[in-house]
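Visitor: Structures are listed in the sections that come next.
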Structure P
Amino acid sequence: MADALREVVRVESGGGATLYVLPVTAFPGHVTNAVLVDHPEYRLLFDLGTASALTELERRMEEARDRFGLRTTLDDLDLVLFSHGHTDHFGGAHALAARGVPLAIHTLDARVLEHAEERRQLFRRDLRACLRRAGVGEVERLAALYGSLKQPFADLPVDRRVRHGERIGPGWEVLHTPGHHPGLICLQVDEVVLTGDHLLEGITPVQQPASLVPGCGVGAYLSSLRLLEQAGPFALGIGAHGGLIPDVALRIRQTRAHHLARLRRTRAACEARALTVSEVAGALFGSPPGYGAILAVLEAGAHVELLHQLGALAVENLDGLDDPDHTPRFRAVSDAPLEPC
């Protein structure tokens, strides 16, 4: 991961908002940047961290009070807006809801909070099927590992579902940027853009196949990078992990180039012989331990999926294709363009 922020950062926007970047430890070794957008007319918190991070979030706000004179408290918030439905961004939502703070998330991710147990069980079922189709061994062990690392979250209603182009507070615009997650959003605050996990300083967000999670996928992600590029220019980006993004346009180009290079490597890996998704993951990432093995297969599968859609890869072993657990082997068949439209 890119170097995490170690102290509160204050940013002034041209429209009168003061933004405080509040880094909190969501999981051991994993820092999430909650962002307080403080405006005379409206106070918004963009992302929150996990339940275990709330005490640290309070300490970060105390730090902002001591260093910068911040007067806003969590009880003063008009809204908590989650960038997307991953626990390191919304896990502390119950505590804020209990204090009467309204919660908002994109309409495509609302069910992650409202039907959390249903979603967790369905995803684990679908993940098993995805891993089997990828040709992964020890599917049950990996599925159990996935379940053990997910923090429990009781179903919680959200107060507001947002959509692309919607305005919040003094006019801050919601940008729907799916790919890493179906309902992932960025928020444009004047000339500053809060990018959640969509655009990060120094790293790129994990991808997963659209066949596993509709609304995800590398194709959707590349299209969302283009949308963010067209919404600019921005003076500054603030991602949910790592440091600030001083040149948003440059970071978009770098991130796009990263995925195009990975698509080329994926296609090249399938030129000598047809490979399963698991074998592609091995060619790209080796043998990462633990949860990294799941992420490697999902990342490889997302890139294989797009190449297959574009006609750059084809399934070699069509026999048994009707079997839902059939493990396809992909071979390179053309030099089709790697980026959809």
Structure Q
Amino acid sequence: MKWMSAALALALPVQAVEFDWPTANRALAEGRPEDFYMYVDRNFEGVATKPWEGGTFGYVRGPQRVGGDVVFTSLHEGIDIAPVHRDSAGNPLDEVFASADGVVVHASHEAGASNYGRYVVLEHRIENSPVHTLYAHLAKVSVTPGQNVSQGEVLGTMGFTGAGLNRERSHLHFEICLRLSRDFENWYARHFPGSPNKHGIYHGFNLVGFEPASVLLASSTSPDFRLSTHLRSLPPAYEVTFPATADLNILRDYPWLVPDGEPASPRAWTISFTEHGVPVKAVAAPDAPAEPKLEWVRETPYAYHAATRGIITGPKGSPRLSDSGRRFLELLGSMSR
């Protein structure tokens, strides 16, 4: 019977890693980040450069001089993966693959409908929670919403659709995200009544990305990698307590945000966020504020807004929620104003 067990094992589909590389470019895993990330064109203080670091995740764009330091204030919420193959005209030929098994929940074929250009969003069930991957600036989309895809299945072709790109800087913009709210469309209609939403709940405002390169590297090298453990290990930058009226469906979608031992129905929840706006932990709060209350902010040598994607503002030592921060928390709590 051993041969039968072996044959059955070979016949069963196996997803070897939780997240796999979305293109043929593996240079990052080989220690060549300069060949993996697509550079940005930068002109700062009269000096033109093409730094590959601008294609990484995080606060890597929008340089400003603060005293003797150069501070990057603009968040890049994904990674830009450079092409490996081009045709004689310089067009990228790289296919774009599903990073994990999932279902196509959004496919935007209209190149000018957003800064993402043509893009695809997949939903994956990771530890029984909805996790999304986003593939942007495509030349061609090869899948349709509702389609089930397997890890490694072709989603489209790399391109340079979207704002601010050209053929030379063709790349795949790739994100791994959590979905903030199921009630996004109502929130969007309240705050942006003159701007049509062509992307439903898979609009970029409703998907908060975390650093995908470390996830890809860890997933490819560690068979014990767990996304929830990885996210809980990220350092918090601020904490907010939500009012009792908040409908925090994010806690139902991602129950691992709540540590073991927390009460099932507390008066309120205090949620910790990273500097990129990713929720990483929720604990019971003894008192429920009338509106979202900023409880704690990690001090930074620079302006709060530059280290919290604009969620927090105010002078050093006196942080407060910005108007965009209040809108962000309203989205998370499904609260009308």
Structure R
Amino acid sequence: MRNSIVVAGNIVVDYLYPITGYPERGQLTTIENNIGRSTGGSVCNVGIDLKKLMPERSIGGLGLVGNDEGGDFALEVMNREGLDTSLIGKAKGATSFTAVMSDNISHERTFFHCRGGNAEFSEDSFSWDDVDCDLLHIAYILLLDRLDEEDPEYGTKMARLLCHAKERGIKTSIDVVSEAGERFSRLVPPALKYTDYCVINEIEAEHTTGIKLRAEDGSLIFGNIKPALQAMLDLGVGIWAIIHCPEGGFGLDREGNFAKYGQIKNPKDFVKGKVGAGDAFCAGVLAAAVKGESLEYALKLANASATASLAAPGATEAMMTIDECLELADRFGAKELPEM
């Protein structure tokens, strides 16, 4: 079966622990009874969003889960949502998971993450003969230990994998995690040489390009968006360089065509949760890409997909079909963006 898109990389099980206040070091707090569990990571979030956006298309997952209850749960969810999980293998270690401590007093959340099987994922985890797709999306750079390793020829093992995908005629896409430090400049640029679609937020774009995108007061520096997008293309992005942020989405293609689409106006009380909005934006871009749509269309669909995802507490529950997302965008309207 040929997949339109295979989403590779991070597969995570999130365990939500409601607590009655975050304790001081060495002290105790109470975990309440309504402990929750859900899937996360790019493979689950982007993959399920893509399947909901395009139910008629085959969407595959590629990664590793442990031979444990968490792995069984992640596979059950992905299979139930219609993903092709035939490429998902078993790790030597545990399924990657995050323990989320949700403070019912401050409403803040603290995350304790176990890299688990995601840290083992590499080109050795699968056979290219089995990867039959039009587009391979892989995420997240900086959170896949084996693929973040140095490679003497390509710079990183991630860059090597992306190059091998392109050699097989597969379009490529990447996403990264937001992280402070020097790892961006070491790990992201090598991958961009073999990336067709780069979809990252403004903080990640700033770290990748060195171009400041937020002022000291937190406002977006609109005048630096185009230079940052051009810098991403100069680093090797082959088709679309895209930056998303709360203000909207911005893109530049290889021919120099620039597009933008403002944040969709959410009605009062519409937002129920913001988990997975970035992955939903990415899914909208990838859906437009495999459909052969324009950059302008991609940014509208991406913003609409991100908005749709906000209507439920979890990452993927509220996602709709492409037509339904676009109808939502037309019904709510988008905020105006300045000339750039």
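All of the numbers you see were taken from the coordinates with simple rules; none came from a lab. Predicted model only: the values in this text are computed from it and were never measured. Cβ atoms are built from the backbone, for glycine too; each structure is taken alone.
Visitor: When you work out volume of the Cα convex hull per residue in Å³ for each of the structures P, Q, R, which one comes out largest?
Guide: Sorting by volume of the Cα convex hull per residue in Å³ in descending order puts Q first.
Visitor: helix-only ellipticity at 222 nm (-39500 (n - 2.57) for each DSSP H run of 4 or more, over all residues; to 500) was computed and gave -11500; which structure, P, Q, R, did it come from?
Guide: Clearly, the read-out refers to P.
Visitor: Now a separate question. FRET efficiency 1/(1 + (r/R0)^6) of positions 119 and 223 (r between Cβ atoms, R0 = 30 Å, to 0.05) was computed and gave 0.45; which structure, P, Q, R, did it come from?
Guide: Q
Visitor: Sticking with this structure for a sec: Output the label of whichever structure in P, Q, R has the greatest value of mean count of other Cβ atoms within 10 Å over residues 63-70.
Guide: Structure R gives the largest value of mean count of other Cβ atoms within 10 Å over residues 63-70 among P, Q, R.
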